[in-house]
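We did not get these values from a lab; they are worked out from the coordinates using the rules stated. All values reported here derive from a predicted model rather than from experimental measurement. Cβ atoms are built from the backbone, for glycine too; each structure is taken alone.
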Structure 1
Amino acid sequence: MRAVAVFPEERAVRLVDHREPAILAPTDVVVKVLDVGFCGTDREIAAFRMGSPPADSPYLVMGHEALGEVLEVGSSVRRIRPGDLVVPTVRRPCRRESCRACRMGRPDFCLSGEYLQRGIKEAHGFLAERFADDARWLQPVPRELREVAVLTQPLALVETAITELDQVQKRLPWAALGETGGSGKRALVLGAGPVALLASMALVVRGYKVTVYSHAGRGEKADFAESIGAQFVTAEEEKLQTLAGHLGRIDVMFEATGASPDALAAMEHLGRNGVYLLTGVPGLRGAFTLDAGFLLHGMVQKNQVIIGPVHPNAEAFRAAIQDLGLFARRWPGALQRLISKRVSMEDAPDAFEHPASGLKQVVTVSE
């Protein structure tokens, strides 16, 4: 069976002949892979800056954003049937009996840090012709979302962040009354990649006035943001300090840049009682510094909260699937525009190492 794998010791990415999956337990499911998306994490893995194979393998099968079709189910599986479309979650429990989170089926809150992540950390990913998994880690997808369901995993990250946001905002005295505090809800999204644009869609449907701020130029990303009712501003057009003055109080900042120094410094412009959602992880290419004292002073004086949302759980994936349906109805054709390029499995190794410009790139594994 064909798969795309990274060999960290060899510093190589190539097609491999990977073992066929099989039903090994009554709860197992075998899935034919249709689409696999790739993101900044995959590019870091392909550049050998992160990613670790299973202990018994010299390579790691890549890919953690996947859509597949069920081929076979174990004898005790009832929720999923052959022919169903499914998306897999990514994180798997650690083996420590003392980890209460993992023993409760919530590896997103793993206490030991020894969790596995398919396609990332010590567990093979989904960029193969087929894979097997326990049914509890698979979420069914309506057939009408076939063309865009590969976006579920990045949207699940957004859903996790927004769930955390909703929990934090309950602290505000007017939240219980269903009020916004007097100035509406304003969100500033930092970055203009797929996660940023999916976050913009999710915030717009929740009633936020959204501005997308990008260091990239205008073009298809600006067109997309404006088509869903968000404002798009580039760093060339306006400095962030000036923009923040025009916008007024910023209630939410959603960071989707990979935690760049500029994005983290933007916390200076977060409004009172505001929430900063940090979804990126800095690339391992050297340290950078910030004026931590200044930021901490602002947090205390302005009653601000910074959250690094945990890894998406099954509930976040279900919310993402529901929102994909909502987005498809509200903005017909918009989600398809987020997928700017499709490549074959044969071309995937080169695409990982030399990503094209544009929005989301997807490997088409099977039609």
Structure 2
Amino acid sequence: MTVDLLDFAESGGCSAKISPKQLEEFLKYLPVVSDPNILVGIDTHDDAGVYRVNDDLALVFTTDFFPPVCSDPYEFGQIAAANSISDVYAMGATPVMALNLMMFPSARLPLEAYASILRGGADKAAEAGLSIIGGHTIDDNIPKYGLAVIGYVHPDKIITNSAAVPGDLLILTKPIGTGVILAGQKLKMAKDENIREVKTLMKSLNSSAAAVMRRFGVKAATDITGFGLAGHALKMARAGNVTIEIGLEALPLIGGAYRLADDGCIPGAAFRNLDFVEDDTFFAEDLNYNLKMLSMDAQTSGGILMCVREDISDEVVSALREEGMSASAIIGKVTEKGERHLRLINNA
């Protein structure tokens, strides 16, 4: 039996997240936890929580899951697992173990599809060097898959979204446009080679980016997922009380993404992200509209946005490219806090 997972979901991947504006409202209802061993909590909206076990070890804990982004169950498992593990890499940690999270319509999908999703996740976890040691499954009309992941990091070597320093330059490790391409796939507007490129990027682990950050002592980073480049950059700027300026013409783009945006193929998630950032963002008057919306585009298993000292920035980009992240590029800078936390201009 041939299964197309895209028949089971209207929105998939990180585009299925609730809007960041709604999320901020929800988080207000969570109680503030007071524990000196919690090194990173929810207050800065970082990629994962961090708990200190002792002077030499801290646990990084995160979870992520979403509906299908592709037709093939095995590829879906790979992509969802890579996305779930990414938060651990974004904080400079090493993933160690994980639990499966699976929602599966058992009356509508064959068990072979279920097994293929789990096999894809297990193979990607093995590539990352972590063990999946269990999990939980419920019956649900829309298939969803992801992981709860634990990683190890030294308490003094945590990379956070709150450590950006004025004078740092911004480096992005993967091109953007997954949301636009995936929407174009559903509308039969995206070219096959662009869809293949997107799937390859989404399956690509951010392990090499984490290794480069550790090598160069990077202190501030975040991974780019459902809130888009602009949304995650704004969260980073607010967490560090700085202003982040991005030059949109420097953005690395997935092939076909600009064309699709120009043809009006802009997913609803991009407009939700725009609603989140616009009150705290300066938009240049001559800003390219397509690039503006691509900066809002929800990414699935996107790249790492890192803040790097200017004097080592070229060396870091070279190291990233040598590790296979050929699209890595300097896209902006960090400045002292200005009138707005985020500035989007054509050229930084």
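Things worth noting here:
- Test item: distance in nm of label points 7 Å out along Cα→Cβ at positions 305 and 337 calculated as 3.3, pick one of 1, 2: 1
- Among 1, 2, which structure scores highest (criterion: distance in nm of label points 7 Å out along Cα→Cβ at positions 9 and 73): 1
- Origin of the value 2.6, where distance in nm of label points 7 Å out along Cα→Cβ at positions 41 and 169 was derived from one of 1, 2: 1
- Entry that produces -10500 once helix-only ellipticity at 222 nm (-39500 (n - 2.57) for each DSSP H run of 4 or more, over all residues; to 500) is calculated, selected from 1, 2: 2
- Origin of the derived value 0.95 (FRET efficiency 1/(1 + (r/R0)^6) of positions 145 and 297 (r between Cβ atoms, R0 = 35 Å, to 0.05); candidates 1, 2): 2
- At a computed 23 (relative contact order in percent (Cα under 8 Å, 6 or more apart)), which of 1, 2: 2
- Label whose coordinates, when P(r) over Cα pairs in 20 Å bins from 0, in percent is calculated, return 32, 60, 7 (choices 1, 2): 2
- Answer label among 1, 2 for the case where mean count of other Cβ atoms within 10 Å over residues 121-128, calculated from the coordinates, equals 24.2: 1
- Structures 1, 2 were shown, and FRET efficiency 1/(1 + (r/R0)^6) of positions 161 and 233 (r between Cβ atoms, R0 = 25 Å, to 0.05) at 1.00 was computed from 2.
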